Structure I
Amino acid sequence: MATQSVFELSVHDLMHKPGHMRELKLDITIPTPLGNAVTAVKAGDVIDLDLRLESVHEGILATGEVFGDAVGECSRCLEPLTVPVEVDFQELFAYSLSSEDDFVVHEEKIDLEQAILDAVVLNLPFKPICSETCLGLCANCGERMADDPHHVHEAEIDSRWSELKKLKED
């Protein structure tokens, strides 16, 4: 027997009863990270889900808001940062599959995992920054520019002048 997903909800009480509705507030501990390679809600973190399930003629309409925190690092200075997640989603879970993209009610249950994953991942920043004024890292030494914004490096001597430099030293 397959284990039930934490995103799976029974909709038995709503099936084929257009006009009926149920509202839920859920705290879901996510089993796998939600995010992209740069920023993600970590596995084991809790997301808050405010959800409204409505029975319509075609199926179950799920409308929700997801709240949580994603972690990553600033794309400029590589410091750790936390990105608040607050996204909306709305999906129709049809009683019968009419196209490949449709979500479907299966065994009187709906699985919100893909809808939540799509909503969260598409709203996370691809290049998060810790602040608009972040100076990033020094291109020469990799030092955080915020720690010492005025540090300078001695200009490198063009290798074509190295023979003249030797002459000067002699």
Structure II
Amino acid sequence: MYKELQIELSRFGKAVVKQARTNLTKQRREDTKDLYNSLKYDLDVHKQSFSLSFEMLEYGMYVDQGVKGKSSSNKAPRSPFKFGSGTGKKGGLTRSIEKWVKRKNIKFRNKKGQFITSKNTSFLISRSIYQKGIKPSLFFTKPFEKAFDRLPDELIVQFGLDVNDFLEESLKKPL
């Protein structure tokens, strides 16, 4: 019994990670490959229990679920995350955007047609993201739910698995 459980859950974990990575690539969200490379699963099967968890960098949850903006939640109305809640690092978004702006060599111009600094460019982009939010990509959620639906019914019934509880528990441990 547990051998089949281990095989099935291992297949499940591999499928979710593979499809999530594919989604990141298709959505062009793997700029540095850090999030892509951080995706993995961990399976422990014991006589009385089993544990399957997925790991990714913390910001992967924001990319997947989106983030409500400070002044508008139109982009991610169902997201559990919101800018301006006071729980995140101060200035973290601006620093990350500044690195991205430099890596991509993005340059904005002022009204006179002159290029502005990368610091000012990143500030403008960060302010817009902070106010408007981030649209959810569901790069992880969709493959998880699809793979969960393909699990054998007897496995789900026997262990009383619920997709929402399973997803929440699996994503509790950010790297």
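General observations
- Here percent of Cα pairs over 24 Å apart was derived from just one of the structures I, II, and that gives 47; the source is II.
- If you line up I, II by mean projected area of the Cα convex hull in nm², for residues 81-136 alone, the top spot, with the largest value, goes to I.
- Computed 0.20 for FRET efficiency 1/(1 + (r/R0)^6) of positions 121 and 145 (r between Cβ atoms, R0 = 30 Å, to 0.05) - originating structure among I, II: II
- Which entry (I, II) yields the derived value -3000 for helix-only ellipticity at 222 nm (-39500 (n - 2.57) for each DSSP H run of 4 or more, over all residues; to 500): I
- Among I, II, structure where relative contact order in percent (Cα under 8 Å, 6 or more apart) as derived comes to 20: I
- Which of I, II yields 3.3 [distance in nm of label points 7 Å out along Cα→Cβ at positions 17 and 97, calculated]: II
- Of the structures I, II, the one that 1.10 was derived from, the read-out being Rg/Rh (Cα atoms, Kirkwood Rh), for residues 25-104 alone: I
- FRET efficiency 1/(1 + (r/R0)^6) of positions 57 and 89 (r between Cβ atoms, R0 = 25 Å, to 0.05) derived as 0.95 - corresponding label from I, II: II
Here, each number is a calculation from the coordinates, and none is a lab measurement. What you see is a predicted model, and the numbers here were worked out from it, not measured in a lab. Cβ atoms are built from the backbone, for glycine too; each structure is taken alone.
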